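Visitor: Some structures are shown below for you to check.
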Structure I
Amino acid sequence: MKRVHLVVLWHMHQPQYRDPESGRYVLPWTRLHALKDYWGMVDVLREFPNFHATFNVVPSLGMQLEEYASCSFKEPWFSLAFKNTDELTREDKAEIIARAFQVNHERLMSRWPRFVELFEWSRPAGGAQALVSFTPRDWRDLQLLSQLAWMEESWFEKDDLVSRLATKGKDYTEQEKSGLRKKQLEFLGLVLPAYGNAAQSGQIELSTTPFYHPILPLICDSDIARVANPGTPLPRRAYRRPEDAREQLRLAREYHERVFGSKPAGLWPSEGSVSDQALTIAAEEGFQWFGTDEGVLGRTLNVGFFRDGNGIPANADRLYKPWQVQVAPNGITGLFRDHHLSDLVGFVYSRMDAKAAAADLHARMRHLGETVQTNQPLTICLFLDGENAWEYYPGNGRAFLREFYGRIQDDQDFRALTATEAIAAAGGIPATAGIFPASWINANFDVWIGHAEDVAAWELLWDAREAYARAFEARKQGRADAPTETALLEARESLLAAEGSDWCWWFGPEHSTANDAEFDALYRKHLTAIYLSLGQVAPEELAKPIKRRPEHALQLAPTSLLNVTVDGRDTSYFEWLGAGLYSPERRGGSMHGRVFYLHELRYGFEKDRFCVRIDSFPEALAELEDPEFRITIGGAEELTIVVNLQRSHVQGFAVEKDLVCLLNPKLVAEAAFERVLEVAIHRDQFNLKGQSKLRLGVALWHGGLPVDVLPAEGFLDVHLGEDHFAWPPE
């Protein structure tokens, strides 16, 4: 077996939630993840001293953590959660109902039956009933439990107060609420020192990201998006500010050195986004290595990393090694994440037993070491968010991490190294003349510039940047109407914050959250602050929301070809791994008086079949007698598969092409229902001539009427081509 050098990078990031006008934190996620994730993620590693890892701390996150640690922060939700219950106003109570239940219900809320009880009581009339029916005891318990749910896992065992409150579970007092408040403030001060101490010990390496997490290639030149996707819509005026990209990098290095005592060697470019121009600037600023996704390497080398049935990627010998990108005088070394393995940690292992999940991951990497032919050690990179996955795991993922860390530490064929250590131990490093401009998501930039809402945001940013440039030039020329130096600095800070990637992450159809309106407003506030600092009137457009209000849904594009057994069951954990996903936020069978039957939709391609899976809400669906699923796939022709259920089994199905029913549907399609509906239809039924995408929609009919649809807006776009793990267009 080849020696495996494992590089684990945990990316720690939250956007800048601080309102530039009021100084208040509009959303609480930095504080809550600091309590639940940031300290614990580095602390648990101390139990495994021979397991080295890399932690990427985004400066805009670190800056917020510093303010929270100082206890001088202003965060309305923190104040409200610990406010004396007898002093709560009706507006306070409405805000508590809106905020308190924004927590993972299955893993976090369910720990306390009282928390679940309060949630169920809060649901009638959209929370309005709770405003008058909740007692002071109810409000006090809800306040405390909404904060206790976000505490670090080990504190439930080791800290006397947190353990006692968790065990008690209800009937809390104002004194106990005050004690938890004090404990949170104490714990917030532990986070950044824990990272500094771990780095000094040599067990972890700390890397950084451009200060406000911008997509550097788009800041350098927004037109670069057309290289990865020639159909990407672009703003009418290109955003070209490489000097801003340089400043975001320079500020990040300065911040890192001030807080942690040394300059970072490595860079996780925001969202793994790279281009020759961005990496040239990074190398010139002193960065020695960067990380991104295997998709970017594949497009750079013009090769694919498609997995076989055992999970071995094609061209594995080219994936599992560092690459020197020859930009700038000395170049910069790239490390490329194994997308498949990283996604298993992020999205799949949370549904498995911790020991079984860790054993599976370990075995997969051992199989790579035994199978891949190369003369050097394999450098396998697992890069993923360090905070977002764990709320989906039992016990916040700590059992899984301990099992995984222990297995790797005890395996003599593995070395868990920091990024810098892995590069030094890799042996000969091959070189490439440049890098394909792309991000870690689908090897393009569509999430941040691929939709009309994204384009609108870039247009507003362009206008604000020009206003700043004119003011800067006026100051440089010494004009009487020029703003002061202080005003320019304030405007510059808001401009750099507005260049961050997080705003456009939430614009467009790909992502949505209960806090869409806050993100939208905060972005426009940063832009408004630029004009106000410069003594100018902000454009009227900044008063209008950018984000439209479709159904909130998680949307993921396919990441691999499928191999589906059409039996209506979860044949294995991995059967639908890599499928496209549309999962709206419906939280059960009903919401605001409406009954929902359809939960989520998965889809993807095999070599010769297109496959669809529909998950329903079982209790709601069981109330319908003999429902009918209609799956419509639009291309050059419209294809509809109609599946009739009877007593929760497929009674029969039909296939229609342009409203003409085929005589022998079982010759061209399969359908099965047991726990889920699975459908597969043969490739020869599709006319792909002149098509670059298909349209997919699902409707549930009962009694001659449609009772539910996915997606609510009509159809999903399913893009064709190998880059989308789909059939090529004809």
Structure II
Amino acid sequence: MSKSSRRRARTKARKHIAAQRRLQVAAVKAPVAVAKAQVVAAPTITAIARRQIWALVRAPSGWAIAAVFLFFTSGFGFIGSVIAGQQASVDGIYQVVTGVLTLVLAPVITLRLAAEPPTPVAARAYQVIAGRWLGAFGFYVLLIATTLVYVVLLAVYVRGEQLDFGLIAVTYVGMLAAGAAAVAIAVFATSLTRNRAAGYLLGVGFLVVAWYSTFVVGSFSGSARNDLLDYVSGFNRYQSFSLGLLTLPDTLYFVSLALGALFLAIPVTMFRRSLGTAVTAVVLIVLIAANVLASRTPLSLDLTRDRVNTLTPQSANAAKDLGSDLQVIGLFRPGAGNGQAEAEALIALYRMQNPHVTYRRENVDTDSTDVKRYAIKEPNTIVLDYKGRSELLMPGSQGEADFTAALLALESARVPLVCWAIGDGERGLKDINEATGYSGVADLLSRNSFLTRDLIIAQATSIPSDCDELAIVDPTAALPAQSVKAVDDYLAAGGKLLIAAEPWAKVAQSTQSLNAVLEPYGVGFSGALVIETDPSRHASQDATTLAVSGYGSSPVAREIQGTVSFFPLATSITGTPAPAATATPIATTSGTSYAIASPRSLQDLGRKAADASGPFNVMEAIEQPAGAKRTRIVIVGSPGFAENRTLPPNNSDANLELALASFQWLSEQDSLVSFPPKAARALPLALAQQDQSTLIFITSVLLPGLMVFGGVAVWWRRRVFV
């Protein structure tokens, strides 16, 4: 064969091989081209959504998002509220997810959509937007599903109790509703730009404004008071779900927010934007009109097990009997945990019963007019103003029983009169001393429809019959025998008494005279100074100032359980109650406390052999039948429990509520309400140290760790096999 023949043969062979390779490449690309043609020709919402979900599940970034989500939910939502607060509730998880994580993670989930070019086919714009939203929301649902582990753990560790699954179900509906709206807003933000960073910042910005518009505007204007902003603020709208209350206005709000954001995104992805804009405008108008109508119809569904969000017949009748306008003012300090959601949900129930009940919310830090008018001492107070009389509901005393009792007291023509003993060195209501004065109690009583009158007890041979209550607080001189007899006769006829004494009295006979008053009831003051050795039950660096957060079963402190109140320089209450008397401890020290009978220097307060061992009662409630009436006595071993330094603005703990509740119990306001207090939404959770360690490991280490492991596995698989 010639040289030219061999050359032609090699050229022919190369062409044949090249042709075979082109056929193989074409065979490989053909299915891909067909698939692309099919997607372009007939995209569906579910196909787009499925592609979005799988893109996140198969990517390490999706697992990283889940790890971050669980880490912060566990740390701030579960450990911070359930373990630290010792309560079986998902409210902490709900607040962290809806208030923070949703705002941060919803734009992250939709980040990958920002780089996709808009579709040129107008008819498919809604499919693209809806598919993107459904895919991102589907991944958000998977994140929420991981939090069911917390519910299982609570069910395991709540021994002898059953979780309120109706409340939990509504809480999860709230998380899904808020998440659906947040994802829709993030989809809209990412559709405005193809830059990922810009899309993320826009998404977070839109969500912060949508969620916290009231506070954002308030930070610039100096006031967060605006009805429109209050309504459109997502923070105010998602709180009702955490109460187990499914309301029409709040549910419709999130549905409208999601639909509105998605319809706003449609014109951005269309070439024929005029048509999309017109449709979007019509939809937005319809949604706004629906929300306006819903806001006037407070239709709600109470899904809690004990019907916590449903008024009792007595409460409903108390509201219906109002013949004049009742102005309810909520003086709240903006922020989570201020009790605003619970209070406003309750107020809405009363408003449904009678149009005379009106409500307005104010910022306690900027509304100086109402603060001065009603002598507000602490934030998050509710004022009930009826026919020129007012009642203040303090934080911790804003339940249905408190609200109804206040209504009945305002409707009643009777105004309780507190006769205040003076003349023997007692603490006086006119004393404005910031430390030891009692002027704060005077303001408290006057703003809660109590009248006060001074009574020179040393000159009294009888207690006036119009005295609904008598207060004898820390006399420095002994009461005369005639005064002791006058008080005894008053109590035997069904009188009411608040009596307080201090330890190590300068005049021992003063304590003895008070004990003479209490002798018929079997109790008295020891006069010894109580020292608390448990650091968790006394003030910082001061073992003589007792700190109490558990108040037994007394109705006096029913609403402040778990809230700390202080008892400076307390003496113990001793004795065995008389057979006819019922004594209920209100404040008790620990078993390691002790009492020093004789005065010592402050440097010599260490325990000695002669000191009595605790626990001691330092506050008690006594009740005893007196014919058709009932004698009631509140005994306090610390006059400092209601002095000015323990009340707002000097102190924001529970002393104010405890003092007010004592006078209200003595005036028998509790008897106005015939229904028992409703069960708390959060069950108490007693966790041993080992249980706490186990839960912390499971929630903050194991759960996020599993997500990290899943992400590493996905990354390794893609690296090795793809």
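Just so you know, all these numbers are worked out from the coordinates, no wet-lab data involved. Please read all numbers here as calculations on a predicted model, not as lab measurements. Cβ atoms are built from the backbone, for glycine too; each structure is taken alone.
Visitor: Given 3.8 as the derived value for distance in nm of label points 7 Å out along Cα→Cβ at positions 266 and 338, which of the supplied structures I, II does it correspond to? List each step's numbers first, then the result.
Guide: Values: I: 1.6; II: 3.8.
Derived from II, not from the others.
Visitor: Oh, and also: Please state which of the structures I, II yields 197 when volume of the Cα convex hull per residue in Å³, for residues 146-473 alone is computed from it.
Guide: Numbers: I: 186; II: 197.
Considering all the candidates, the number was obtained from II.
Visitor: To test your reading of the models, identify which of I, II gives 0.70 for FRET efficiency 1/(1 + (r/R0)^6) of positions 106 and 498 (r between Cβ atoms, R0 = 41 Å, to 0.05) when calculated. Each step should come with its number before you reach the end.
Guide: Working: I: 0.70; II: 0.15.
Here the read-out was taken from I.
Visitor: When distance in nm of label points 7 Å out along Cα→Cβ at positions 306 and 458 is calculated for each of the structures I, II, which structure yields the highest value? Please list the in-between numbers first.
Guide: Values: I: 3.1; II: 5.1.
The structure with the largest value is II.
Visitor: State the single structure among I, II that was used to calculate log10 I(q)/I(0) by the Debye sum over Cα atoms at q = 0.06, 0.09, 0.10 Å⁻¹, giving -0.38, -0.89, -1.12. Don't skip to the end; give the middle numbers.
Guide: Values: I: -0.38, -0.89, -1.12; II: -0.49, -0.91, -1.05.
Checking each candidate, the match is I.
Visitor: Which structure, out of I, II, was helix-only ellipticity at 222 nm (-39500 (n - 2.57) for each DSSP H run of 4 or more, over all residues; to 500) derived from, given a value of -15000? Walk me through the numbers before you get to the answer.
Guide: Values: I: -10500; II: -15000.
Of the structures listed, the value fits II.
Visitor: Follow-up question, since we're still on this one. Kindly point out which one of I, II the value 0.4 was derived from, the read-out being distance in nm of label points 7 Å out along Cα→Cβ at positions 530 and 570. Before the final figure, lay out each step's value.
Guide: On the way: I: 4.7; II: 0.4.
This figure was derived from II.
Visitor: If you don't mind, there's one more thing I want to ask. For mean count of other Cβ atoms within 10 Å over residues 66-73, which of I, II scores largest?
Guide: Working: I: 15.9; II: 22.0.
Top value of mean count of other Cβ atoms within 10 Å over residues 66-73 goes to structure II.
Visitor: Starting from the value 6.6: which structure in I, II was distance in nm of label points 7 Å out along Cα→Cβ at positions 258 and 578 calculated from? Write out the running numbers ahead of the final one.
Guide: On the way: I: 4.7; II: 6.6.
Derived from the structure labelled II.
Visitor: Looking at structures I, II, which one was mean count of other Cβ atoms within 10 Å over residues 362-369 calculated from, given that it came out as 18.0?
Guide: Numbers: I: 18.0; II: 15.5.
Attributed to the structure labelled I.
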